[in-house]
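Derivation of every value follows stated rules applied to the coordinates shown; laboratory data play no part. Keep in mind the model is a prediction, meaning the values are calculated, not measured. Cβ atoms are built from the backbone, for glycine too; each structure is taken alone.
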Structure I
Amino acid sequence: MSHGPTPTKVAPLAPDQALTLGRDGYLLLRGAVPEAWREALRAAFDAGVGTGDQWAVPRGAGWRHALVDLDPTVQQTCRLAPLLAAGAALLAGPFFLAQVEGREPRKDGGHQPLHRDGVGSNAVAALVFLDAYGPENGATRVVPRHLDRSEPDESSSLILAGEAGDILVFDADLPHGATLNRSGARRRSLLLSFMPERMREAHESCRALRNVRMDTSEVFIP
């Protein structure tokens, strides 16, 4: 008789962070990635950038995309305790790491309309910033949950700013989008998603289209 992997128990989020996440729908974890890991993550990103034909689905020309999901430091980063705790707080049930890839807006590229990901799936998204980010180099903007009026509203959006090693965790249904990289300064990031365990079968059916190569069998339990 075969058995799946033993579920991984996730520690709870600090109460003040849980309050912020519940109110805003996003949480910025400052300096969450150990400094000793950051250069290895940048190297993994740069090594993973290739030509468009390495992707099953075409990628936007205004971005660099990197295949990184088999890199061990990337995998460690996706399992940082504060990141898992934030994912658990939003999902409130068993979940798994569904995907991770690298993204970077090119100079004069990267702008996205405000949008929602995974409507109805209760997915959680996270951006691990590998370089300093802000309004000049394509930083992400979000509409906090308490300001969300169903239709995406630019007047309610906030452009985030910070340093390499920060992690933005957010409800994937929260209106969000990257901004234009006007300066051309590097703004590499890892984009990852957590999904409820109940969505596993649907995700597995399209993993080839998403270029998911890593083992996604681990289950995290709040």
Structure II
Amino acid sequence: MPASDPGAAQQFYTRWARLYDVLARAPGVRSWRARAADALALEAGDTVVEMGCGTGANFPYLCERVGPDGRVVGVDLTPGMLGVARDRVAGADWDSVAVLAGDATRPPLCEPADAIIATFLVGMLEDPAAAVEGWCDALRPGGRLVLLNASRSPHPAAAPLNLLFRLFVRAAAPGGRTTSESPARALEGRVDAARDALAARASSHEERRLGLGYVRLISGRV
């Protein structure tokens, strides 16, 4: 969710890392993660980087698609999230997964990736367009970038639930808000900025709505 203070966001997600992990692997959420992994169009042996990997909830889907000869790299800045992610990797005995402590907007990568994914992240960034530009630069030619994010639903029948969505985003925004701007509107504006930055760099791109319209799956080939 949109955060005005990166330090507060780290404290928030460290405190709630275990609960976040349970929610991140709920049945409906798992289906969205699988769809996002499919959109990466990964092949066996590929290297895929997850920006803001959190607790590693995407790792099973990424590992399955790159196979034992591929590589999965997770980058996150929050100690609590990294601890859960590393426990997940150790428990599954994934030799091909590396979990790195680092800022997703300045990822500590040594070589280009075949694909990059960021789920429920760009809505938290102060400058999501700049982050997407950097991620595009970190891809090999023809690489794919996938963004998965929450949003209000555009479906008329979902209008009553949109109010609940706005309340949820406000309650979940770490660090509180220092302006009168709606957290839900701020989140969507940042997702739009990330989408537009990807569209400007991609040779092809698309956006799909999942989860009754509440989840935006944006993908592009750079």
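Values for this structure:
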{"quantity": "Which entry (I, II) yields the derived value 2.8 for distance in nm of label points 7 Å out along Cα→Cβ at positions 94 and 158", "calculated": "II"}
{"quantity": "Structure from which 11.3 was derived, mean projected area of the Cα convex hull in nm², options I, II", "calculated": "II"}
{"quantity": "Among I, II, structure where helix-only ellipticity at 222 nm (-39500 (n - 2.57) for each DSSP H run of 4 or more, over all residues; to 500) as derived comes to -6000", "calculated": "I"}
{"quantity": "Origin of the value -0.34, where log10 I(q)/I(0) by the Debye sum over Cα atoms at q = 0.09 Å⁻¹, for residues 62-181 alone was derived from one of I, II", "calculated": "II"}
{"quantity": "Ranking I, II by distance in nm of label points 7 Å out along Cα→Cβ at positions 46 and 206, the structure that comes out highest", "calculated": "I"}
{"quantity": "Relative contact order in percent (Cα under 8 Å, 6 or more apart) - highest-scoring structure of I, II", "calculated": "I"}
